[in-house]
Structure 1
Amino acid sequence: MISLKKMIIPKKILFILAMSLVFSGVGVSLSLNCEAADKKTPRLYLGYVFTTHHTPLMVAVDRGEEFKTSGAYLKPMVDRQKYELMDASGNSLAVLNFIVSKSGSETTTLFAQNRMDLGLSSSTAFISGMDKGIPIKILCPLHVDGMGMVFPQGSTLSGWDDIYAYIKESKNPVKVGYHSPTSAPRIVFEGAFNKAGLKVTENANDQSADVLLVDLKSTSNLIPALLSKQVDCWVGPAPHPSVAEYKGVGHVALDSRDLPPEGEWHDFPCCVMGASEELIEKHPEIIQAMTDLMTVSCAWANQNKTKAAKITAKWIGVPTPAIEKSTIIYTTDPSPNWMRGEATFVEILNDMNKLKGRFKGKQLKEIEPEVYDFQFINASLEKNK
């Protein structure tokens, strides 16, 4: 028998043996890491727009653990970019990567590309996206009202009667700007124009029209378009109307709630929180936590308007006094009045031929199960009674 102690093993063999042990260890390590990865906290993408319509999200970030009593809170990881969604016991439910969208149409595009899991946007954008077959659902409202029509500084127009007379007396179509084709301000004001018998067009060559709608692509282009006289006026979401007035470049001639017929546009829907159907199915606990958190955050923002304005001002770089002038009411409650507004949205979208897919020619009552998933907000509202 050869003694192992006396056996001389070539260095090359020793190296091969050592490397095999190393790679074997790495293989075990990778296997364990992969198994652990399967159990990791979900990494998700949440979209929002720089607007006071999405103040509840900014408030939830700012208040952090103070909202723990809601059942969930946001823990900072990277300021304004990444947050951990925690339950009341401090367990991690999800890592949320924040994405700033330019508009609702961009938000639904990101959903279609599987690059977004949760989103804050106008309900009209969500409905239009679903009509195209994007697998998303509306979970709850975020607010009502908060849209305005802005003319250049020095304009004396005030109220619907003045604006209607101005449009009818104009020799050329009045150029009205908007920031997104599926935005609530564009849909609401165009719907009101149509109801008032005004002819609306997007064709710059149609001189027979009363109103020419101009797509300005982003809220950041609203004020510049007014200053450059690219448009005669524009319609947009808060805080942009009051910011234009605060900066001395614009005049808010009409609030959306004062459109005709009188009273029809009061407490009217605009932005909502929605999610992909896949996330709803796979992680209902995350959806419930976010819905609980937004419900508490909306209530806090209403009760602490000045503080909420300061939080939003710091976040989006808008003067606090301009935000405080907002007429927005934050709510996650899909009340009967809110649902009537949603039905009006669907009616207007169809009248404007904006729904060309599975919702074409249908009324809201026919498509409700395809549009909304209110099981989570119903649980939140019950808990907060």
Structure 2
Amino acid sequence: MTAGDLCYDPSTRAVIDNPFPLFARLQREAPVHWSAPLRGWVLTRHEDCKAVLLDKRFSAARMMPFFNALPGDQRARLRDLEASVSLWTVFLDPPDHTRLRRLLNRGFTSRAVNAMAPRIAEIVHETIDAVVERNAIDFIRDIAYRIPAAVIMEMLGASPREIEAFKLWSDDLGLFIGSSRITPDKYERAETAMANLAGAFRELVAERRRHPRADMISDLIRAEDEGEVLNGQELIATCVLLLFAGHETTGNLLGTGMYYLTCHPDQLGELRRHPQLAESAVEEILRYDGPNAAVTRVAAEDIQFGGQRIAKGQRVFAMINAANRDPEVFPNPQRFDIRRPPQGGMTPKRAFVTVWVSACRSLPYSQIASAIFGAP
């Protein structure tokens, strides 16, 4: 295969099983290349990914062009999906992104997250206690997804009795956000899920307006910045974003973390002997195979980049998991090492993962991971 034949196709079996050998070849031979299956440009080097995420010529606002391009009847059938997703901060550019982000910062603070630490520990231990008597468990179903979902729902103030329904709706919404290509009815399922989530949060917001509590929704209702507040639709959209991003990424992190720690028993033993390594272990899991493989941008104008001409309107996929194994930045990048120091003053979590979960940047990954991975 020549450099001209190299192409990133996420639907192939080899890439699904292990994309990293292809990422390494692309970094060497075709770091900025057109992927016909994705109908967009794929970037694999750390320097290029970082540049795109910081370059204002590449827009995060990729949802409205999608909805604008739909036939009228199909767009009408996705009205709840459009109304909410188009207001997610991760799909907005300044000044809208800046305004909403400031208001989110008022309502979602590290102080509020830190205050949750004792309750988070209780949720972790309650969940583990409930399954410990079984001869076998499904780690993803019983722990990795359940704990983050329970934590974010409690932070929002949603009833834990609704966790199964909320999780099902969030999974169906993920079919749309994750661009699944093997689910033919993904748009319809995502629209139904969004309608259900928006309805549930609309009722919860109305209740909190009448009777505020010490929870995140009440804080978001009170959030104000120089006279600006979240309007009703923005508040509902933000609640859905916090639920979806808050548990999806953390659940995937726990799943891959358990997998790689089991594949590297020396590292798991090191973490058990030294639980204070939980934070650096989380950083290494995020670097080695993080929960968000790519961040997508749209060219706002014709751009010359990496020796290629990227036309206005074309999508660009900054492959974060490839960038986080770039040997130009990370020595011996294929080695899984929970004692790896941060490289270049910018850890993978700060640099990349929080681009996707920007509103959830304070979620206590290390507290949850320490309780699970550090347990004997």
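Every read-out reported here was derived from the displayed coordinates using simple, explicitly stated rules and does not represent laboratory data. The structure presented is a predicted model; accordingly, all values stated were derived computationally and were not measured. Cβ atoms are built from the backbone, for glycine too; each structure is taken alone.
With FRET efficiency 1/(1 + (r/R0)^6) of positions 106 and 274 (r between Cβ atoms, R0 = 35 Å, to 0.05) computed over the structures 1, 2, the top value is the one for 1, the highest of the group.
With helix-only ellipticity at 222 nm (-39500 (n - 2.57) for each DSSP H run of 4 or more, over all residues; to 500) derived from the coordinates and found to be -13000, which of 1, 2 does the value describe? Checking each candidate, the match is 1. Of structures 1, 2, which gives 0.75 when FRET efficiency 1/(1 + (r/R0)^6) of positions 194 and 250 (r between Cβ atoms, R0 = 25 Å, to 0.05) is computed from the coordinates? It was calculated from structure 2.
Comparing mean count of other Cβ atoms within 10 Å over residues 74-81 across 1, 2, which is largest?
When mean count of other Cβ atoms within 10 Å over residues 74-81 is computed for each of 1, 2, structure 2 gives the biggest number.
One of 1, 2 was used to calculate Rg and Dmax of the Cα atoms in Å, giving 26.3, 114; which? This figure was derived from 1. Highest-scoring entry among 1, 2, by Cα Rg over 2.2 N^0.38 Å, for residues 242-297 alone, is 1.
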